[in-house]
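What follows is a set of structures for review.
Nothing in this text is a laboratory measurement; each read-out follows from the coordinates by a stated rule. Just so we're clear, the structure is a prediction, and the values are computed from it rather than from any experiment. Cβ atoms are built from the backbone, for glycine too; each structure is taken alone.
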Structure 1
Amino acid sequence: MKTINKIAFQDIESIPQLIKDFLNHKIEGFEESTFSLDNFEKQIHLKQNSFTSSQRNILSSTLERQLSGLKLSSKQTENIDHLRFPNTFTITTGHQLNLFSGSAFFVYKILQTIKTCTYLKQNFPDFNFVPVYWMASEDHDFVEINHFKTENNYYEINGKSGGAVGRIEINDTFFISEFEKEFKDSIFGTELILMVKEAYKVGNTLTEAIKTLVNRLFSEFGLLILDGDSKELKNQIKDTFKDELLNFSLHKNSKEKVDFLTRKYGKVQVNPREINLFYLSETRDRIDFDGQKYIIVDKNIHFTKEDILNELENYPEKFSPNALMRPVYQETVLPNLAYIGGNAEIMYWLELKDYFTKINIPFPVLIPRNSMLFLKEKTLGKIEKLDLNIEDFFQNFTAITNSKILEDNIIFNVLEEKENLLLNQFSELKTIAETTEKSFGNMVKAEEVRQLKSFKRMKKRLLHAEKIKKSELLERLENLFLDVHPSKNWQERVYNFSVFFADEGYAWLETCLEEMQIEESKLIIVAI
């Protein structure tokens with residue numbers, strides 16, 4: 001394996017403009033939330049002064065209990081102990097409990113979290129930095145997480161939707177036998193099969209399954225796995241939840257940022273609700289307020305103000321944060337310095353800056369996670385043969401395809417030349433016409449539009465004819481695009497990690513870790 005390119009997110013067409021502007025320090029008010037050693041130094045001092053020894057002890061004890069059924073490495077045990085002391089901080093990423101981890105970027109974001117801790121230790125040797133994977137165990141969208149895909153197959157499990165997915169018990173293991181058939185002859189297929197059987201045995205919950213899998217992959221790196229579905233942890237955020245129920249604080253205090261982001265970038269990633277909490281019973285349902293009582297939406301449950309506050313006081317575990325409140329919960333219970341997430345995650349974190357200030361919790365450094373792409377040498381050879389660059393596949397590839405189809409086409413080149421000539425002539429004519437009367441300039445402009453439409457029609461028909469004539473070239477280009485973008489999506493969002501692990505095993509994880517960028521967000525392309 002060798003890295004052949006690293007493309008900055010700022011140079012990739014499909015990366016949202018908000019992320020590009022954030023990385024380029026172009027969004028006022030977020031200067032201290034971007035990646036820099038100075039910003040990390042500030043975060044260390046802020047978190048030291050705001051995270052108490054009591055909170056540290058609760059966190060360490062919770063981790064010990066939650067991870068007690070796993071075989072922990074010495075580095076994990078050491079990290080749990082370190083968290084009790086004021087010179088230790090976390091770097092966190094979070095993800096849903098997707099079946100067998102879901103798409104490959106699940107692995108990439110965890111490895112980047114691990115490597116960031118190593119980087120910080122090198123730069124701040126007097127402090128300890130612990131990588132944490134936060135399990136989204138309370139999400140209730142089972143359909144979103146109940147499957148994964150390899151190059152050859154699609155795997156899925158059945159289960160009851162509507163409740164916290166982490167509590168779902170596994171009783172459907174048919175996918176394991178199918179998975180075994182696909183990977184039994186792979187070099188590291190036996191290891192993969194053991195992983196899936198160990199994690200997804202009947203009776204395990206999805207929380208236990210992902211915890212088992214993640215620990216098997218990352219225990220030697222010292223990664224700690226935290227489940228937010230915890231009474232002990234939620235006890236620490238009761239005041240914030242109470243404020244949310246009574247005053248709709250997140251909605252009110254994020255409104256200015258949401259309005260700003262909407263004006264500048266269009267629709268925000270997640271719109272705050274008046275109450276950004278769910279109620280957990282056998283299902284997970286939104287909490288609403290009708291002016292007099294609190295309503296559990298889609299359930300026949302109502303609370304008076306006094307009753308819901310008593311419920312929160314006695315049973316905090318029944319209150320579940322939504323996507324926007326979850327970052328607040330996380331930053332309340334962790335001595336956290338930075339969050340590593342996908343572009344969509346980073347975009348909704350940005351909505352929360354003012355709310356964090358209001359509730360007096362340090363807003364962390366935000367790091368858009370790296371992306372990775374593994375391409376076969378054969379595919380790279382085909383790209384080179386067509387005189388293309390890998391970067392072309394992350395720009396407007398339709399325009400690049402059209403350009404390739406019309407390359408060296410004499411008629412097209414003449415049309416381009418004459419169209420440019422026409423534009424210059426009309427520009428000159430419009431300037432002269434307007435010296436006589438302004439309306440003449442408008443008349444010339446209208447004629448220009450009419451004639452340019454004719455050129456566009458001719459070019460469109462020419463392109464269509466050339467596509468038929470060069471159908472073989474077009475097919476080669478389309479197939480190459482699918483080699484780079486399976487299912488017309490980024491590879492990391494389609495294939496499960498098993499596709500790559502099957503041939504390389506834990507060496508593949510080491511390659512990913514070695515090539516992972518820390519100070520910049522990039523797409524890393526590796527030849528295999």
Structure 2
Amino acid sequence: MLVDYRPEPFTNFKDEKNRTDFEAALKKVESELGQDYPLIIQGKKILTEEKITSLNPARMSEVVGRVSKASQQQAEEAMHAALHTFEKWKAVPGPHRARYLFKAAAILRRRKHEFSAWMVHEAGKSWAEADADTAEAIDFMEFYGREMIRLSEQQELTRIPDEDNELYYIPLGVGVVIPPWNFPLAIMVGMTTASIVSGNTVVLKPASTTPVIAYKFMEILEDAGVPAGVVNFLPGSGKEVGDYLVDHPLTRYISFTGSREVGLRINERAAKTHKGQKWLKRVVAEMGGKDTIVVDHDADLELAAQSIMFSAFGFSGQKCSACSRAVIHQDVYDQVLNRVVELTKEIKIGDIKKQDNFMGPVIDENAQNKILEYIEIGKKEGRLVHGGEKGPAEGYFVQPTIIADVAPDARIMQEEIFGPVVAFCKARDFDHALEIANNTEYGLTGSIFSRNREHLERARTEFHVGNLYFNRKCTGAIVGVHPFGGFNMSGTDSKAGGRDYLLLFTQAKLVSELL
């Protein structure tokens with residue numbers, strides 16, 4: 001009997017056995033670095049001459065793996081393989097498809113530290129961040145499997161005499177899944193398994209900086225018995241392969257998580273119909289954020305300061321939910337700013353294989369250069385109070401950076417930096433703080449720290465974000481607990497990890513029979 005869903009617990013690394021086990025997983029992964037990985041189309045493994053080389057961002061000389069790079073011809077083959085498989089896969093009952101997810105989740109749970117260790121190497125995640133990523137991947141499969149069972153049950157309708165009416169949720173078709181590099185396991189797994197448990201087949205184009213972890217998950221799907229062609233693994237360039245897949249007339253939907261610029265490009269291209277296309281393509285997009293923590297004058301200032309630090313600098317600020325804007329009531333502005341600076345000075349930055357390093361590298365050289373450019377802009381727009389430079393030279397490190405006294409309309413208050421940079425802005429009062437909080441084109445996450453119930457209730461209705469938190473950090477959404485997705489330029493408010501999510505990958509069919 002299937003037990004009720006419960007989120008996967010995080011690993012307690014204070015326990016000596018857990019530390020020893022994780023260190024063993026790191027060594028196991030180190031022994032497997034530098035291998036070549038193929039494309040997978042209809043279950044066939046295809047090695048290509050052109051490769052995507054994945055590097056350890058904390059140690060640029062270390063090759064994590066070389067992954068075959070697909071051409072447009074192989075993208076065409078993958079689309080037809082997915083379409084061919086769809087005709088059989090869509091007929092598999094939803095509860096049966098769910099069992100594949102439960103099996104995959106069980107395999108991943110047994111190999112939890114191993115997959116986390118791959119993310120330490122390939123994405124530069126700390127032990128705790130990698131462990132949370134793997135736990136979330138398990139959660140997505142456990143949750144979506146149960147959701148598919150629920151959607152497969154008889155749906156409630158208003159009944160009338162002399163008719164038998166039934167509503168079914170059926171799959172859409174072939175989906176193109178384009179996940180991000182910052183949650184290279186969790187979000188990739190969530191997007192992919194939500195698609196296939198709903199009865200669709202997938203062409204998976206993993207992020208070019210983290211393709212090895214995606215390949216490792218393909219091995220889990222194979223071990224779980226998922227039929228060949230249900231998920232086709234197709235690493236490649238965005239402009240050559242990504243655009244081709246988005247434009248393809250057989251593509252029924254695109255599930256994307258990434259930058260605003262790429263998301264808008266996908267949305268625009270998907271809106272155009274092509275010869276042989278029978279449908280309006282559906283786009284499910286999560287496109288980033290510019291997230292604000294507001295601190296009221298009567299807040300728990302220590303809790304607020306710690307939450308700003310963890311939200312801004314966890315995983316080097318490379319989360320769409322990261323706090324990049326701290327809007328502080330003028331009466332407590334200096335106190336909060338000074339405390340965040342004190343906490344930030346305690347951060348250890350370096351090779352994230354060492355457990356005591358809280359902050360690792362950013363993902364690659366382009367990210368590092370972009371962040372440093374924004375820091376230079378920030379120096380002109382405000383007062384640099386901490387950081388502002390590169391970190392250790394062997395990797396793509398950037399120091400945790402705090403820029404104070406920034407105007408609400410400054411560039412570093414408006415544009416997504418996606419790195420360890422937080423801007424502090426002073427608010428005259430709570431009204432002014434809410435006005436600043438809502439002055440961006442994004443609307444993903446936000447937090448309010450206040451003891452004033454009236455202010456919290458106003459924020460509940462007036463702070464326009466998809467995920468709003470009171471007196472806690474603005475990162476760390478848990479599957480089934482905090483359905484995740486944002487407003488405005490943050491995307492289509494997909495609410496991943498919520499009870500509405502699978503509806504995005506299905507269509508409702510009503511069958512009515514006169515008795």
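Out of 1, 2, choose the structure whose coordinates give distance in nm of label points 7 Å out along Cα→Cβ at positions 171 and 299 equal to 2.2 when calculated.
Values: 1: 2.2; 2: 4.6.
Attributed to the structure labelled 1.
Of the structures labelled 1, 2, one was used to calculate FRET efficiency 1/(1 + (r/R0)^6) of positions 19 and 483 (r between Cβ atoms, R0 = 35 Å, to 0.05), giving 0.60. Name it.
2
Given that mean count of other Cβ atoms within 10 Å over residues 11-18, derived from a single structure, equals 11.8, which label among 1, 2 identifies that structure? The partial results should precede the final answer.
Working: 1: 14.8; 2: 11.8.
Value 11.8 for mean count of other Cβ atoms within 10 Å over residues 11-18 corresponds to 2 out of 1, 2.
With FRET efficiency 1/(1 + (r/R0)^6) of positions 155 and 323 (r between Cβ atoms, R0 = 25 Å, to 0.05) derived from the coordinates and found to be 0.45, which of 1, 2 does the value describe?
On the way: 1: 0.45; 2: 0.05.
Matching structure: 1.
Given a computed value of 48 for percent of Cα pairs over 34 Å apart, which structure among 1, 2 does it belong to? Before the final figure, lay out the partial values.
Details: 1: 48; 2: 37.
Working through the options, I get structure 1.
As an exercise: helix-only ellipticity at 222 nm (-39500 (n - 2.57) for each DSSP H run of 4 or more, over all residues; to 500), calculated from one structure in 1, 2, equals -12000. Which structure is it? Display every interim value, and only then the final one.
Numbers: 1: -16000; 2: -12000.
For helix-only ellipticity at 222 nm (-39500 (n - 2.57) for each DSSP H run of 4 or more, over all residues; to 500), the value -12000 is produced by structure 2.
25.8 is what came out when mean count of other Cβ atoms within 10 Å over residues 179-186 was calculated for one structure; which of 1, 2 is it?
Structure 2 accounts for this read-out.
Here relative contact order in percent (Cα under 8 Å, 6 or more apart) has been calculated and equals 24, so which of 1, 2 was it run on?
On the way: 1: 24; 2: 17.
Attributed to the structure labelled 1.
Given a computed value of 3.5 for distance in nm of label points 7 Å out along Cα→Cβ at positions 267 and 379, which structure among 1, 2 does it belong to? Could you put the intermediate results ahead of the total?
Values: 1: 3.0; 2: 3.5.
Computed on structure 2.
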